[in-house]
Structure 1
Amino acid sequence: MKKIAIIGAGISGLFIANLLKKNSNYEIAIYEKNTSVTLEEGYGVQLSVNSIRILNEIGFQKLENNKKFTPKKIDFYSNENSNKICELDITEFNSEDCQYTTLKRSSLINFLKTDLEGLIKTGYNISKIDQEDKQIKLYFENDEAKKCDYLIISDGVFSKSKSLISKSKARPKYNNTLAIRGILTKPIETIDNKNISLFLGSDFHHVIYPVNPSGDLNFIAIMKYKLSDEEQKNYSLFSDNLFIKKVLEKFPLKNKEFFDDLKEFKIFPVFVSDNFFKLKNNNIHLIGDAFFAFPPSFAQGASQSIEAAYELFKSIENSTESNFFNNRVKKTKMVNVRSKINQFAFHLSNPLTTFFRNMFLKRLVKNQKFLETYLGKIYKN
């Protein structure tokens, strides 16, 4: 029996555990540094059909309808005047049981951990990783040590496990943007609350979308903001009232009263991956943001984490682990390029360039060939 250790009980770690536990030849343990699995109750995630197709293999289609939503369109707006630019039909890639879905992150996490009782070990903060021949030994801050045959690292963009193995060489970089997020419980009169609403602004964009049929709306804004090296490392800064006030004063949203209705308000710096870290061992693998973290402008973070976990599972099952890294890099580069293009286009500030961007957008959302290339290559895994 092969022992498989998973570091991090996030989306990718929990998902691959669900796949692996079906095989009685594997003994699985998920080690989570926190004392409980983090739910981040209100925050939403978008799941495109490439991940829904895979999630359905563990019964996602049976998740209660009151815990998820299937928007039909993305509505593009100008942040400057709130005028609608155009709309994109996202049902194009849907099938009857595989539809673009939005939901609360907590609903997804709860679904993923339902069948993993006894496998999740909380309060296990990794401190050292030793590679002994074909086995791996893990040391934790609670003075416990565990051995495994496979190690799957899924502990996020600031992966401590990745840092230990790379000797701190593989670090994420600040994306020069802050994320402002929260949940809205009241409908917004100026938009269609059943669609995904994307507002494009100067060095700024924000997205609002439903996460359930009850009317809860996820809000996420990405704003260009310079931080010094010291500020980037000072995480307490982002809950400091003076800093929050300073950020909100620069916030380009026209209606500042909007924040009065925003629940679970949070500001945090956006860090992304700068390069790929290839491990020498075929029995240690990275997935999720630990593998690569994208700029948040293509709504593929969760979907790519799920897709990568599925690819690694298949590689382990078929004893083709040596191919996993190169195959995943190819797809990841494709998504990363699109994420960067989107952020650039969403944040244009010159009136002339925004005019032409809007003109092209109106054409591109109706261009079938473009959609097949730009979205189809990502959604059709």
Structure 2
Amino acid sequence: MRITMVSDSYYPYVSGVTRAVATMKDTLTRMGHNVTVFCPSYPGTPPEEGVVRFPSFRAPTNKTYYVAVPMYFRIRNEISRANPDVIHIHSPFNLCAAALRAARRMGIPVVMTYHTMYNMYSHYVPVVGPKMSTLVERTALRVARSADAVITPSATIARYLHGKDPAVNPLPIPNGIPVAEFQTGDPGFLHETYGIPKGQVVLTSGRLGLEKNLSVLLKAFAEIAKKTEANLVLVGDGPLRETLKEEARSLGVADRAFFIGTVLPDKMPSVYAGADLFLFTSLTDTQGLVLVEAKAAGLPAVAVGALGVNDMVEDGVDGYLCKNDPGELAEKASSLLRDEKRLEEMSQNAKRNAQAFSREACAERLLRCYESVIRKGSAAS
């Protein structure tokens, strides 16, 4: 099958979406399919087989992110060159919106993955206004209605979107990961590379932005720090890095909260291997790919039970789901860190439950979706 994936996020920018798209591309290619990715260009990025980059500019609200210029005729020409059986878009904006428009005129079926709650990212839009969040959500739903199939990474988000717009009937297919790779990390990596003190480590990973709700996480850790000897490691970068470091100082945990910045994907298994517990407070994730990675590495998760997260953590089995409350998060995390037997039991449960998110299993489900829209397109023509 010839597949063109279009994404407004791709390497070298690191995010859950970039990792998901790169994993899909690699897995489907290994399975014998021809996959091309359309994405933004970044300065100094070398050519890569199967990746077509479009002229881009630095986002004014995020210095590490580049926005592609959606040149319609260039996109249409590249689609003609790739000659795909199906186009899979990974956002409702920019390149993806232009690719959808071109695909409609060219008679090519389109699948869309609704990766996140886009309206909760409206603070990154330079034009700020009270109606921006509503406008972003309406745009995303309009694009979803135009696609031949919509995928969500969790069943909870599928129900949520259908409730918002009954014309949208999403198919839940989680983003898969190379499960085995996350079970081969070096437990000494964090200590040897970043100087993290030996002992228990609470880990979180993601963009240091408003949507990740990290102020609640730091408040929770301040309480954890009173009850345990654990340290906190925060992986990732973003516009709130300095603000969060200052908050850690004001909470009295600056000496136990380590902001280690962005970590290359091939080093992440070793980051997980050096931790004991994963703490997650994002309110916007439709899956939370880092939760699945942590699960594969055997890390129980204590997480805010928001939307898609509810499907990623089995409450009381491989972690705990909490309200958006620092006190409850701290109590669950602290009690688990102090109970070695329970921590190990949940660790084994997490590893076992991660098998449902293997990239091969998720790719098979994705291929069935592609085949369905291709058959419908053939029948219609």
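Here, each number is a calculation from the coordinates, and none is a lab measurement. This structure is a prediction, so every number in the text was calculated from the model and none was measured. Cβ atoms are built from the backbone, for glycine too; each structure is taken alone.
Please compute distance in nm of label points 7 Å out along Cα→Cβ at positions 38 and 182 for structures 1, 2 and give me the label with the greatest value.
Details: 1: 2.1; 2: 3.1.
Once distance in nm of label points 7 Å out along Cα→Cβ at positions 38 and 182 is worked out for each structure, 2 has the highest.
Out of 1, 2, which one gives 14.4 for mean count of other Cβ atoms within 10 Å over residues 22-29 as computed from the coordinates? Numbers along the way, then the final one.
Values: 1: 14.4; 2: 19.0.
That value comes from structure 1.
In terms of relative contact order in percent (Cα under 8 Å, 6 or more apart), which of structures 1, 2 is highest? Show your work: numbers first, answer last.
Working: 1: 22; 2: 16.
Evaluating relative contact order in percent (Cα under 8 Å, 6 or more apart) on every structure, the highest lands on 1.
Check the numbers for Kirkwood radius over Cα pairs in Å, for residues 222-365 alone across 1, 2 and tell me which is largest. Spell out each step's value before the answer.
Working: 1: 18.5; 2: 15.8.
Greatest value across 1, 2: structure 1.
For which of 1, 2 does helix-only ellipticity at 222 nm (-39500 (n - 2.57) for each DSSP H run of 4 or more, over all residues; to 500), calculated from the coordinates, equal -8500? Before the final figure, lay out each step's value.
Details: 1: -8500; 2: -13000.
Derived from 1, not from the others.
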